[in-house]
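The structures come next, written out as structure tokens.
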Structure 1
Amino acid sequence: MNRRTFLQLGASAAVTATLAACVPRAGRAVAGTEFDAAGFTAARRYQQTRFGRIAYAERGSGPAALFLHGFPLNSFQWRGALPRLAPLRRCIAPDFLGLGYTEVAAGQSVAPAAQAEMLAELLDRLGVDSVDLVANDSGGAVAQLFLIRYPQRVRSLLLTNCDVETDSPPAAVIPVIEAARAGRFADDTFRPQLADKPFARSAGGIGGLCYTYPQNPGDAAIDYYFAPLVATPQRSALTNAYAAALDPNPLAGVAAPLRRCRQPARIVWGEGDTIFQQASADYLHQLLPGSRGIRRIPAAKLFFPEEFPDLIAEEARRLWAAAG
């Protein structure tokens, strides 16, 4: 696999200012309210569990909200949402097993089912009984698994572009899974983008595929996301294991139990995403009995929750008010 691994996901990555202008003004980031990389690192905490030493960020107090990031990102994805919502919630954003700065126990699975179990233990260790879930990308798959396994621990569910049972893994991700199983994905994909950040933001990198605005992700974010994924051969292997575990379908069989979940839910879907099907938003709305509807964001790509924290905060506040 060459420097253009992300192109194998089958997406056109041209993002123009005209398309970006289609995103509602309420969704645009407000400078100065997010953590920067240094501040986020300083705020990072660790919790020992049987799954490993889990890295997480926390801000605020009161009822807890749990933020689940996408792949190949980590909790830094939520650096804008956390300070905006901290006045209302104890906001907790962990790094998944195999991603970010979490230190995985030897022999530990990093599959989605194991991630859900890890979250339950993390919350136990933090003294948290129940949460409002906010999730993106493969974090959305983990959120669904967490919901059906621990329904009593979930007050509400805010899902952005993510897997659903009928589209997991999405066809666009199959080349990534194949490369991961061959042991090539992590090093062939992330080392070139760490070394050439303009390339990372180009049509051949994560920026063109997954971000709405061409200036994203910034240099600090590229380092924050990708450096730990290939820091050692062991970490590269864990990154590959995370991707490989996305197949077979980790959501097989979740539809029936999800239909029994009555928690208030909201779907916020980026219409510029070329990885997950647009029809999946409708699928979730029809599947979840507590759905409060869909908000579609014109031109927004997969990782728009990082780019538009005001929009996420707005939707979370409304949903949480409905949840009581």
Structure 2
Amino acid sequence: MRLTSGLGLAVVSAASFGLSGPLARGLLDAGWSAAAAVAVRVLLAALVLVPVALRLLRGRWSVVRRHAGLVVSFGLLAVAGCQLAYFNAVAHMEVGVALLIEYTAPVAVVLWLWLRQGQRPGRLTALGAVLGAAGLVLVLDVLSGADVSVVGVLWALGAMLGAASYFVLSAREAEGLPAVVLAAGGLLVGGVALLVAGALGILPFAVSAAPVAFSGFALPWWAPVLALGLVTAALAYVTGIAATRRLGSRLASFVALGEVLAALLFAWVLLAQAPSGIQLLGGALILGGVVVVRAGEPRAVAVPAGPA
């Protein structure tokens, strides 16, 4: 039951995260800067989740003080750091290559669990990693050749570390700290960090009230902004954290590769960017990799203890 609910939550999280790219692309084309879109996204999500978190924490503020380091780390690394690094990578290189590097995060998670906690990956886990990596190469269609920037690669590696930290920190045992509280606190910390970076001139901030155009239709600017905050951040982070606590960071990180498939589907619908046959084959390899990773998951870490 825990596994089934965890997989369901992970799929919802991956699909929600996958919607963010096409929505953000519409905003960027309408005149928004990447930093402004990310800041609005995470702060709006925090605005929605903080009241819920406050109700859950009624009379239990010691829980937040006890896990303050986890909340701050999650906000700076998994939220602000990952988003900033990814958008800086996209500014220097092709989106597909940047995503490919970022989505090597599951491999980083496996290596981290091996080196830090002694959870040596078995043959099936290694095979799943290879299948997932091969699938990503096909899904992102980078075999046709890409112009690689050294600066862009470094930023993309930073995004990969941020994504890996998301899974590792989400799975960390935090007795009494609900997933909603971790998500709300992390989003608030990450949003404030982005605002500070903008105020210091580190990142350009630009917004626009122009309509946001998609394939065959247009929306007022506030519609994709609300969707970014409520669906691709609030819903995505809460379900992702809850899923990772049920599945463990290794399996959850591989299931989250479905975000790439979701992004392709939403890009097809919203931006008329249809996936090719090669990309569909890559999607099948990714799903196969998830199944293989599950088969090789040690029972000791497949169902971790801890509140969801």
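Values in this text are rule-based calculations from the coordinates and carry no lab data. Please read these numbers as outputs of a predicted model, since none were measured by experiment. Cβ atoms are built from the backbone, for glycine too; each structure is taken alone.
Have a look at 1, 2 and say which one yields 24 for percent of Cα pairs over 29 Å apart, for residues 87-270 alone, as calculated.
Values: 1: 24; 2: 30.
Here the read-out was taken from 1.
Work out the source of -10500 here, i.e. which of 1, 2 gives that when helix-only ellipticity at 222 nm (-39500 (n - 2.57) for each DSSP H run of 4 or more, over all residues; to 500) is computed.
Values: 1: -10500; 2: -23000.
It was calculated from structure 1.
Taking 15.7 as the value of mean projected area of the Cα convex hull in nm² derived from one of the structures shown (1, 2), identify that structure. Before the final figure, lay out the partial values.
On the way: 1: 14.1; 2: 15.7.
Considering all the candidates, the number was obtained from 2.
Taking relative contact order in percent (Cα under 8 Å, 6 or more apart) from the coordinates of each of 1, 2, which one would give 40?
Working: 1: 25; 2: 40.
Answer by label: 2.
One of 1, 2 was used to calculate mean count of other Cβ atoms within 10 Å over residues 71-78, giving 21.9; which?
Details: 1: 26.1; 2: 21.9.
Traced to structure 2.
The value 2.2 for distance in nm of label points 7 Å out along Cα→Cβ at positions 127 and 255 was derived from one model only; which of 1, 2 is it?
Going label by label, the one that fits is 2.
Can you rank 1, 2 by distance in nm of label points 7 Å out along Cα→Cβ at positions 103 and 223 and just name the one with the largest value? Mind showing how you got there, number by number?
On the way: 1: 2.2; 2: 2.8.
Largest one: structure 2.
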